[in-house]
Structure P
Amino acid sequence: MSSEAESLKSLLNIAGILALVFGVLYIIIGIPTMFYRVGVLFIIWGVIDIIIYFQIREIIELIEKGRYKEAKDKTLTWMIIGFILAGIIIGVILLIAYMKYDTLIKRKAIATAPPPPPPA
């Protein structure tokens with residue numbers, strides 16, 4: 001696997017760990033404050049963060065299989081959800097990861113391109 005793919009996986013792992021940590025913290029904060037109605041928001045944010053964590057695991061699997069276009073599309077979806085519902089930090093890390101896909105996709109296209117036809 002190329003160094004770009006490893007770098008991308010590292011970024012995604014960082015985003016996943018942060019999503020899991022924030023998810024657990026939000027749920028822990030949300031449970032005792034549920035009576036004030038603010039806790040419901042914390043619980044929703046926590047559940048979304050945990051869902052993002054599991055989705056990042058699936059994105060990493062796609063990268064390991066070399067399915068970069070699918071991984072890029074899935075990252076875009078969860079990046080937007082991350083910005084809106086999970087926090088700026090996770091969204092920014094996923095944005096940086098999203099921008100790194102183009103190099104991998106181009107490199108794969110060059111590697112799998114058919115050889116030029118022989119001269120006539």
Structure Q
Amino acid sequence: MLKQTQSFNDGVAGIYKVGDIALPGDMPKEGLVLQQTLRYKERTVGLNRFYAALQNSIKVDLVIRCQQIRSVSTQDVAILQNGQQYGIKQIQYPEDVDPHVMDLSLEKVGEAYGIG
């Protein structure tokens with residue numbers, strides 16, 4: 001079976017870990033620390049994905065496809081070019097695409113984190 005070739009032309013996403021961004025000696029302050037910068041392709045949020053997420057009290061606002069990086073987790077935050085912060089709620093690894101990719105289901109963050 002031939003694999004589909006994927007392009008990543010829609011933008012750039014920064015993948016951040018949540019951690020302590022306080023200066024040494026200051027009180028700890030939770031914020032975002034950049035881990036990866038990835039190009040992405042925006043995907044359609046299908047009805048099945050949308051309603052399955054709602055059943056688990058998650059609202060999927062956006063789905064992006066980017067190059068597969070196994071260190072990305074559902075504890076991370078993605079920031080897209082518009083500056084909006086999104087929590088990564090689900091990661092899927094489609095097998096019929098070349099190069100290896102991951103689909104990130106994203107939910108807007110209610111209160112934005114500071115960036116360190």
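Read-outs: derived from the displayed coordinates by stated rules, not from any lab. Computed from a predicted model, the values in this text were never measured in an experiment. Cβ atoms are built from the backbone, for glycine too; each structure is taken alone.
A value of 15.3, 58 was computed for Rg and Dmax of the Cα atoms in Å; which of P, Q is the source structure?
Working through the options, I get structure Q.
For which of P, Q does distance in nm of label points 7 Å out along Cα→Cβ at positions 39 and 79, calculated from the coordinates, equal 3.7?
Details: P: 3.7; Q: 2.2.
Considering all the candidates, the number was obtained from P.
Of the structures labelled P, Q, which one yields 3.1 when distance in nm of label points 7 Å out along Cα→Cβ at positions 23 and 87 is computed from its coordinates?
It must be structure Q, since only it matches.
For helix-only ellipticity at 222 nm (-39500 (n - 2.57) for each DSSP H run of 4 or more, over all residues; to 500), the calculated result is -27500, so let me know which of P, Q that is.
P
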